[in-house]
Structure I
Amino acid sequence: MALGATLGKLLLPDARHWPYWLLAAACAFLPDADVIGFKFHVPYASLWGHRGLTHSLLAAAVVASAIVGPLALAKRLAMPPPGRLWTLLFLATASHGMLDAMTTGGLGVAFFSPFGLKRYFFGFHPIQVSPIGLKRFAGAAWRVLRSEALWVGLPCVALILAQRLFSARPAAAK
């Protein structure tokens, strides 16, 4: 969620677009809606399993299109340019799978689902995997939250500070 909001602030820096920052944060969290499949005994490694279709690049494109399309048709006054908003929501949604591919556990991320079910991890795994389920998370909460603060939170803060630094420079210095 932090990365989604950060992307919102970076891509739509005007403060009047703050609702879209929140929308981007929600999109960054959305792929994990697939955990509902555990209640219905959906196999983890299946198309509909955890880190499957909902974590794919196609799903990110569908989410961005499903949100921006109706907003663009409604021609909302405070809406940013549709292409920029679509890019933000796509990147925010896709960022979830990207971060999951840097975790220490799970089966990987099916980035190209449904066209390919192969799961991927990146070569760099600094983020501690979060156990699924509240009871299991409780025992690992400090380890997981510390890892996410370090590898997601701090870079987000650094990006926002860099944006402020560079946008505050006088025009002649740019």
Structure II
Amino acid sequence: MTTSSSTRKPPPAATSTAAVLTVSDSAADGTRSDISGPAIIEILKQAKFEILKTQVIADNQTAIRKALIALSAKARLVVTTGGTGISARDVTPEATRAVCKKQIEGIAERMRFEGSKKTPFAALSRGICGIRGKSIILNLPGAPKGAIDSLQSVIGILPHALQLLEGHTEHS
């Protein structure tokens, strides 16, 4: 027996859990306050994500990889801020790439595209988006404005992406 699309139940909402990882030498050593992390948390809460954990670590590829593995085991969405630029210490994309099975290039492209409408420096962000298990890892710039603008440009598609990872792939 087939069911019409009008009687088909929508898939259950994906578990909306998130973790935020701030990658910054100066925030980790206490010489600068983390402004981007709390701003990201506010946006995630407004989008109905439950924040399970926040963490601040230095720009160290091994430490970033370990944190991403631990956080993605707990949260469906792991958002990083910092370490996406072109300086020698910016290694967040490399750490993310190392722990993800797939990349979602379109999300990073959208963030840079939308950011370029406000500043040409958006092109210098190397942030990526990838999949680890049933979690999404999203790299945002460290600058508060860049982090906020980048997240806002993709926040609307993240719940659907998480549903797809959960196995809800039927098309209406």
Structure III
Amino acid sequence: MSQTDNVCEESVYNKIYNEHGSAIWRFIYFKCGNSAQADDLVQDAFVKLFQNCAKVTPAKAKSYLYTVANNAFLNEIAHSKVVLKHKNQITSNTNKETPQYLLEEKEFSEKLERAIASLTESQRTAFLMNRIEGKKYKEIAVILNISVKAVEKRIGKALATLRKNIENI
């Protein structure tokens, strides 16, 4: 093909298709692993080449087709991720908004508050400093002026009490 050939000419377009069509299809198929999707993406790439035939020279047609097909594949992947994320958000939001879920959540919160209130003051203080404030055992020991072993024992007893008082966790 010479530089003066025009991709818009049917013979030039057909020659480009015959030379590069199967190679581009294999390239996309190896990326996606789905022959129907590869067919669609390659077809779309050749449609775009035809739509832009006046702007693309025959020498650049191969590169153009690979680029268009690859970009279309990447766009489909990005779109499928967005769709999946949206579906997951809908699923998680609907589960949290059911009346039964809200009632169970409220009952659990009340049960948890009663169980925490039933702890001894030393257990409750150590437990809340660790679980709510995120402090490490060593930090709690320094603040309460006790040993790390004492902190471990208080939190361990608090957890045992909570497990006993809150069933079905």
Kindly point out which one of I, II, III the value -17000 was derived from, the read-out being helix-only ellipticity at 222 nm (-39500 (n - 2.57) for each DSSP H run of 4 or more, over all residues; to 500).
I
Given a computed value of 0.50 for FRET efficiency 1/(1 + (r/R0)^6) of positions 41 and 153 (r between Cβ atoms, R0 = 35 Å, to 0.05), which structure among I, II, III does it belong to?
I
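Taking volume of the Cα convex hull per residue in Å³ for each of I, II, III, which is largest?
On the way: I: 141; II: 118; III: 218.
Sorting by volume of the Cα convex hull per residue in Å³ in descending order puts III first.
All of the numbers you see were taken from the coordinates with simple rules; none came from a lab. Quick caveat: nothing in here was measured; it's all calculated off a predicted structure. Cβ atoms are built from the backbone, for glycine too; each structure is taken alone.
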